[in-house]
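The structures come next, written out as structure tokens.
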Structure P
């Protein structure tokens, strides 16, 4: 058994800013565990989450380091909000160089793990190297151990979570783990948190697997000191009531499946691998209220959350789909359902459960399957290439079979897509590559830029590639505005002329929430940027203005771009799949596509203070105080 224990003194607590100013670093190769002091100035400049993670990547992971190399860093980071028992404050962020894109990779999760790490006395955890044998990490206040995980290797993420927690001896601990996909370094592997939340995008579970790390178990008992607890308590109480009242009849009642029917009506779903604009009969079956009624769905919240947007579901029949646990979110419905023309919500829930247990990103999994259906229909791929499977649109049984193949990295489909959609498409030829819906190697999520033009720039220029939650500018058309950032009026979804401004402001907001580590869904309940600023100031005592907070978001986004520039990203990569420039002939977005894209990209670069190759200008870097 490979085991090492280090007991670290917590030391004198610095009162009143919501940070311990300490980071835990674990080198799995040497078994070395160290505690590093990180001064307040760093947190004030980068906040935490994806901000601090970007700084670590920029400083420590050069372009010569591969995503699955030992010297890639896997960074788990909290922010100031984990010091608050506030709705939406259970988030944490995982950062690494992505095996899907080869650039800045970031994904967020909730449940209770981020709070547990913060209460252990650390603001972040940096993991490097590779364990000689399968291992897991245990963090319990000032006791940290690297433990043997050989007996859990090969188990799925749910079963291993249960057994590791039982064997750890810690009651009510929180756990991040990987399934077989992460162990097999499948590029789209995700990190599973408490069997209920998922750091899904960018393949960070594969990075974890490449380090022979099965899980990280965390439990803490320390209260994080904040600047003004009384003021923070008042904010928490008031905003909790507001968010609950504004979301109880839709987001709490139905979760994200609530938007399925509306997205279809707007032409905002990826129907038939992005070829069609609408599929109303399928959307009705997949979305609420049918989803809620058929699956007996109930809300499941992360720590402190009053919304509970996640779903707990139960299926008793048919026997093949029998399950009880977390149900699919809208993105899973869109990618495994709409994109594949598969409308059986029970079968989809089973597919979602398989993805969760294997630990794979449901968005990319659905994308792979729909892309394969499209290629088979067009003759760009043969059944023999994917293990002899004749995969048709809506073919739920073969979809299920291929999910097993990828999770286990079996020859055929599993090996073809093991490194992502672009390597797979390149093996199939140029015509297949044209059908692959990706930006920078990351599959598009289930929202269509032809339905909301600001999404086009958001997807093309996003730090991780196309990501609906590192921007989400389409919500501006529904009245979820950012007046403090200058988005004061409902936005015309087919407006290209101002799309660069809307995209940039929502990108900054997404960057801010990922660095502060706060749930962006709180915006839907009336949680404004002003409330966020008041919360940060109550926690930190920094007395920030709104301009200070907005500039910090710009600083972090610029730093993330600079990370990507060092990895070779420039204007050539800020593009979209060809299908996005092909308008539908019918439906609510008939004839619409993000026209004059290059001109809009020029305006976006000007607004950001980047040159026309997409590289931040030195004046911009200096004025934002990036370094």
Structure Q
């Protein structure tokens, strides 16, 4: 006992100078500054930790009894520290070798709200305990309980029992029934896990457990418990929240809480300035909804086939700032964020990484000839892989640029076989793709899941001519006094030389100007742009990823249950029909009033007019020609007038499976 006294006195003198000063009225704790979150265009889009305190006499005993039974049964008997609860928690935690119980009293939990710091260690725990002793010595139990009831978080954005009562039951806290009080008392310990809006059965099991504890603590009788369990909960419908910014907000909050701690983020009186542009976010939501509704009017009826979903991200190329994040068509119906989930396959929108790897590693260029034909690849321990073109038609000899414009699967498969999947994966990493990628040939056709956030960031690197800007979401954070706590300084990394990227960029412009993405031009979009469509097997995923000089935007469309997207005429939805129109509608609005800015042509680039089927310089015999961009050192040969003798062997094809990385004479 003497040792404990000396340790306590020593701790007090050691830490007392760092302890915050207690207010003369505990209600002032409830008026702690709320954290405000702002968009890039100056709109206050969220306030955290805002409370509406009420006096203890305006809180039903049905709740206060329940919260004491749930959190601190010996509340009226201890002086800030429950020795038995603490020893029991220590024993359980040591026995299970993980933290299962906290042992904190209501007074200790209240003391946490006086600390707005980054400390998350034993020193802070000691300080909290010392503050709880001060609280107990200074204020009555009733004042401590009142402050606690007005502080705690109940989930669904509700801070304090009054707001929680309104949120879940649309009634005053003084009017809560025994069952309602027990349900609310079960929320602070796990506001998401036991939330009745999300899992009604789980929340009721938690409420029943608290009612049993109330009987054990002689706060209610067994008869009252049984009557409560047989009564109606009168839970209201959750307030609909269709604010399209909620996906972005929740994603950013999760990042901030992980870095700084939830208490500091929610109760620190911070000002968080994000990259979100609410004007562009509104354009994105309206563009997506209008097109999805038009598509659904043509779809096959049936269970699970009437609610198309969308994931969308738009990034400012110059900085990497995420201006738009649309995680679904309706936040109130589904909080799952499809914009950052990497569970959907990108299909052909992954092909630019394959093409670039072939041009960088194996000497290909946009005029190189590849034979588009049926192919089969032997796979050890498995049946041969036979990738087929979308239309099941083949073009024969064709230049790379045209192959990309037509999104020919056999060509992409041949390229990845030559360069190896490992090198393609390495290239994708240089563009910011972080999701796991399968080390197999089918990667050429986008068979590994990625997120719209990753794809927008990757395509932004192409628009930036090889400069990768890591996407970011917060510009700066200020404390309650206006002092800067964090500020983002973006600096791009030149992962590829501009003259290496520009030929790929030019090829992707061709996709929009006359390839699988030509719907963009047909809808009247006039800004210089590049992009790529993506459609997976059985029409389960539709993508369009594209960029202008200002923005890179990725759009995914599909069903959450992975059902094929088939219309009433048995036609599947492709990247061109489902995702590209949303991209176009949004980008048209986002760039309204802006000049049509061309992509700068880097040094070391030249343009040539070539024959699409021979890869040679175009002449009078060419039936189809195309302008290409290549490095200045690239030699494009004229069409041969006569056959070169075999013994010279000047242009022996250097590749396999019908690949030729220089034009054949």
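Quick note: the coordinates plus some simple rules give every number you see, no bench work behind them. As the structure is a prediction and not an experimental result, all values here were calculated from the model. Cβ atoms are built from the backbone, for glycine too; each structure is taken alone.
Output the label of whichever structure in P, Q has the greatest value of volume of the Cα convex hull per residue in Å³, for residues 51-266 alone.
P
Could you tell me which structure in P, Q was used to calculate Cα extents along the principal axes in Å as 105, 57, 57?
Q
If relative contact order in percent (Cα under 8 Å, 6 or more apart) comes out at 13 when worked out from the coordinates, which of P, Q was used?
Attributed to the structure labelled Q.
Here mean count of other Cβ atoms within 10 Å over residues 467-474 has been calculated and equals 24.5, so which of P, Q was it run on?
P
Could you tell me which structure in P, Q was used to calculate log10 I(q)/I(0) by the Debye sum over Cα atoms at q = 0.07, 0.08, 0.11, 0.15 Å⁻¹, for residues 139-482 alone as -0.48, -0.59, -0.91, -1.27?
Q
Given -0.39 as the derived value for log10 I(q)/I(0) by the Debye sum over Cα atoms at q = 0.16 Å⁻¹, for residues 147-202 alone, which of the supplied structures P, Q does it correspond to?
Label of the originating structure: Q.
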